[in-house]
1. Of the structures labelled P, Q, one was used to calculate mean count of other Cβ atoms within 10 Å over residues 24-31, giving 10.5. Name it.
2. Looking at relative contact order in percent (Cα under 8 Å, 6 or more apart), point out which structure of P, Q has the largest value.
3. A value of 16.6 was computed for mean count of other Cβ atoms within 10 Å over residues 16-23; which of P, Q is the source structure?
4. Have a look at P, Q and say which one yields -0.94, -1.00, -1.02, -1.04 for log10 I(q)/I(0) by the Debye sum over Cα atoms at q = 0.21, 0.23, 0.27, 0.31 Å⁻¹, for residues 40-87 alone, as calculated.
5. Tell me which structure, out of P, Q, gives -14500 once helix-only ellipticity at 222 nm (-39500 (n - 2.57) for each DSSP H run of 4 or more, over all residues; to 500) is calculated.
Structure P
Amino acid sequence: MSHPMALPDHRPPLKRHRHLLAALALTCAICLLRLPLRATIATIDTLHRLPLATPGAEAPALTRLVHACTRASALWPGRVACLETSLALVLAAAFTGRRLHWCLGGRFDPPATHAWAQHPDGTPVGEPTDTPWPWTTALRI
């Protein structure tokens, strides 16, 4: 008979302010998605006009934001999928002075839709890198 055992957690530890930032961003994302899409687009456009943070260790900070938003979405009592999580990541990045684009797209075979956050250079943030990117961008904000 085997005994259940916990798998080790390989995610970096998060500080309390990142948990709060991710929870705030997820709450804002869920509220924004209840509004018409043009209101969400206008909000993201407005956030893109905010001044950027000074360049520094960009990759580790974004990795911590991705983990914080993923953890916040796991604790949310309702439905949270790629649409809400990716918008929360874009909002959390904007709150910290970083700029990410929110992308909506799809694929044909098998048919599916997806939402993701993207660097200004076009690389997806927080998405698996072990498989080829199957999504075609329909809207990039």
Structure Q
Amino acid sequence: MPTTNRLVAAICLAILGAVVAELIKPLMPEGTGFGKFTWVCAGLGVLVGWFTLGPRAGGSYTNAINNGVTSVVMFVLIGLFTFGAIEMLTQALRHRFDDPMVALKAILEEAIDYGQYLLDWRVATTLVIGAVVSGLLTEFTYRRWR
């Protein structure tokens, strides 16, 4: 059921996803084709905000911060899996895998490779601050328009 806290959570995590995507772009190797990278990150933020952060509103502000951090961790894990799977599919279409298990292992390897870009202090700080702000804004919205 659509609620204002779900909408605010989706908007907050979409903005966070787009900002983090733009922070990651300069860290990637030169000549990397990004395509719709920012839009995919924002879309994943919308989904995680709508289905994870939004419904959890309704506790204390400490719970709100915890919900924000949990949702951002989930957002990062889903994002890493998504981009690892996209890279694996790209390689699979080039016939680089002989065995399906090797292809599934490649998803994890690519996700770990992409996860290293999240260790930059600007990206990590943005994720932490965005998690706290998203959780608090969602809780405020829940209390305001309950």
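1. Q
2. Once relative contact order in percent (Cα under 8 Å, 6 or more apart) is worked out for each structure, Q has the highest.
3. P
4. Computing log10 I(q)/I(0) by the Debye sum over Cα atoms at q = 0.21, 0.23, 0.27, 0.31 Å⁻¹, for residues 40-87 alone on every structure in P, Q gives -0.94, -1.00, -1.02, -1.04 only for P.
5. P
No lab work stands behind these numbers, since they all come straight from the coordinates. Predicted, not measured: the structure shown is a model, and the values here were computed from it. Cβ atoms are built from the backbone, for glycine too; each structure is taken alone.
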